[in-house]
Structure 1
Amino acid sequence: MGGVRVRAAQSVGAMLRQWRTRRRVSQLELSIKAEVSARHLSFLETGRSHPSRAMLLRLGEHLEVPLRERNRLLLAGGYAPEFGESPLEGEQMAPVREAVHQVLAGHEPYPAVVVDRSWDLVEANGAVAALLDGVAAHLLEPPVNVLRLSLHPEGMAPRIANLEQWRAHLLHRLHGQVEWSGDAALGELYRELEAYPRTGTGAEGAQAPPRPSPIAVPLRMRSGDGGELSFISTVATFGTPLDVTVAELVIESFYPADRATAQALGARAADLSA
């Protein structure tokens, strides 16, 4: 996990070099993509030249720097931030909230959640309750971190039949996010989750053996009736965002991986609406 922290006191040139290194792009490659000479790029990174606002925005785009970090690049260069960060409950975010509500409602009776950059829960549909039986109350107190909720020994972990497999999947995904974003807080979260037990116990008192899937890593949850719910998930983000809040929202939807799960969730929804 080394090399993922960004120091607040870094110069804009050092920050550019760090992002270029993180993306594993040479100065020559970046200079070609951004249509700037490699010599000038070298001068920017070493501080011999100072980047213009337009140059920082261009390099940030080609390096796929997250919007939040592009604002920090601009501030380090002495410029005002380019991208707003609107509260989700604000008036101008009404179309975003409506889109989120439609996706969550339309996904019923299957679980779906919306999380922010820190994996904190923003919103969920009612079907998520099927995954939360037995979860300790303190893990459901806001802000609810969905990764902690999943892997904590007092969270969903004891009911995840393939915990070791699912744990490895989540940690690999989070590690990639830390490397890509350079977010120190996510690095701390990774270390916390990595320290959790690798296996969990279910009703039988033993870790169920991983069951291979031909298409994706499933989430296999033991249900209260002794059966099992099996899911595959998809991830969606907003296209071409210009607001930090919108850019950092992620919708994760869980679909039945087998007919039995689809039938069980459909029956549960029917019982709740009866």
Structure 2
Amino acid sequence: MHLGSLLAAVGSFLDARSRGGRWLVRVEDLDRARVVSGSAAEILRTLEAFSLLWDGEVEYQSRRTPLYAEALESLRAAGRTFECSCSRRELSAADSGYPGTCREGPRRPGPTAIRFRIDETETVVFDDRFQGPTAAAMGKLGDVVVRRRDGIFAYQLAVVVDDALQGVTDVVRGADLLESTGWQIALQRALSLRTPRYAHLPLLLERAGGKLAKSRRSMALDAGRAGAQLLNALRLLGLSPPTQLAGAPPATLLEWARGAWRGLPLPLPREIVPRRGLEATPAD
């Protein structure tokens, strides 16, 4: 975990706790080839070190693939999917979204991905609790992959199914996923699933403009400095912890922040750049 993931975790935790809600943790581990052994357990230990304690059982997407297969079959039966043989290189030249190359069938033999057939005339409009009114032009986004050509279910389909089955009422996450919300709402409608409320927190950028999480200056979380790093995260979220909380343990900081969260000034910025020093030093 890094500073950006702490920001998302703290923001979603405080939003749930300040409203009397439950805070759920889900491990998105569908791409087993990329899963680092022990990483999920380490993430959970880090959350505990920061007093970010979740409710109920931790869900693992790798154990839920039959549910995604059932949803995919529902979409197929409704005529909302098609097979796609396009490579990433072929799609890289597209101006935006998917150009619809395989809508009438794959262009060549071999393994295919499965795409969700969007309504090109539809604009998905939703009121983001942190970003304000938002519109997603589905024709611009294009047909999204719901199962990869290697058979792995894609993020967009999996989270829609999981949110519905877990009874999620509010999705609180980073603004880098704001664009994905249009696809997810369209999938929910196609599957006759309830649409939760969405709230997108600011995305942390480095001074050069790139995503801090992908930068050499990304701050790795340190359980031994949990209080100081949590204090930084609260300030980045727009809160102003009193000076007497400097050096306080994470649980004390979170209890103060839970009461202060309701006074958060809205709308929140979509992007923020940490003050110098909060990024930590470059990685070796």
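Each reported figure results from applying straightforward, stated rules to the coordinates on display, with no laboratory input. On a predicted model such as this, the values are computed, not experimentally measured, just so you know. Cβ atoms are built from the backbone, for glycine too; each structure is taken alone.
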For -13000 (helix-only ellipticity at 222 nm (-39500 (n - 2.57) for each DSSP H run of 4 or more, over all residues; to 500), calculated) the corresponding structure among 1, 2: 1
Relative contact order in percent (Cα under 8 Å, 6 or more apart) from the coordinates reads 19; which among 1, 2: 1
Structures 1, 2, by mean count of other Cβ atoms within 10 Å over residues 239-246: label with the highest value: 1
